[in-house]
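Engineer: Following are the structures in question.
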Structure 1
Amino acid sequence: MAKVIAEGKTIEVKDGENIKPACEDIGVPFGCEDGICGVCRIEVTKGSENLSEVTEAERNFDCNETNRLACQCTLKKGVLEFKY
């Protein structure tokens, strides 16, 4: 099991699962949920190597390894820590 950590909360997710449900539980706001609006931008503080590759939708928002759209990310394994 992988872990998503932010705002003093830790949520376990299955390896390879999208982080959106865990981020919603933590309190990250979502708008379109398709990488179109950019509302769910997070700042990765630990574990960027554990995330899926930056998507085309994220590149449209100038995202990189440390600034991602939560709706577009899957957590391959390990731990992800972020702030928003």
Structure 2
Amino acid sequence: MYDFLSGMVAAGYLIAALFFFRFWKRTGDSLFLIFNLSFILFALGQVAVLVAESQREDRSWIFLFRLLGFVLLIVAIIAKNVSRQRAD
């Protein structure tokens, strides 16, 4: 059951990545591209949990996928806000 739910979460991450990729293609805004990459990293981390058969991702190298994804999200949001403030 854990494998099935983990696969569903990974599929959800990939669907979100596809939405952000579509928005990036439409607008060309780098924020959407970085969100796309972050959700791909989240999906890779979820798949790595399944492949490594480790249900404790907080104590393994697998956590680095999620950490990098969140760091990318934070940097993208800060960069977007800074660029918006400079435009004003």
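Where a number appears in this text, it was derived from the coordinates with a stated rule and is not lab data. All figures in this text were calculated on a predicted structure; none of them were measured in a lab.
Engineer: Have a look at 1, 2 and say which one yields -30000 for helix-only ellipticity at 222 nm (-39500 (n - 2.57) for each DSSP H run of 4 or more, over all residues; to 500), as calculated.
Structural biologist: It was calculated from structure 2.
Engineer: Given that semi-axes √(5λ) of the Cα gyration tensor in Å, derived from a single structure, equals 29, 15, 7, which label among 1, 2 identifies that structure?
Structural biologist: Checking each candidate, the match is 2.
Engineer: To test your reading of the models, identify which of 1, 2 gives 41 for relative contact order in percent (Cα under 8 Å, 6 or more apart) when calculated.
Structural biologist: 1
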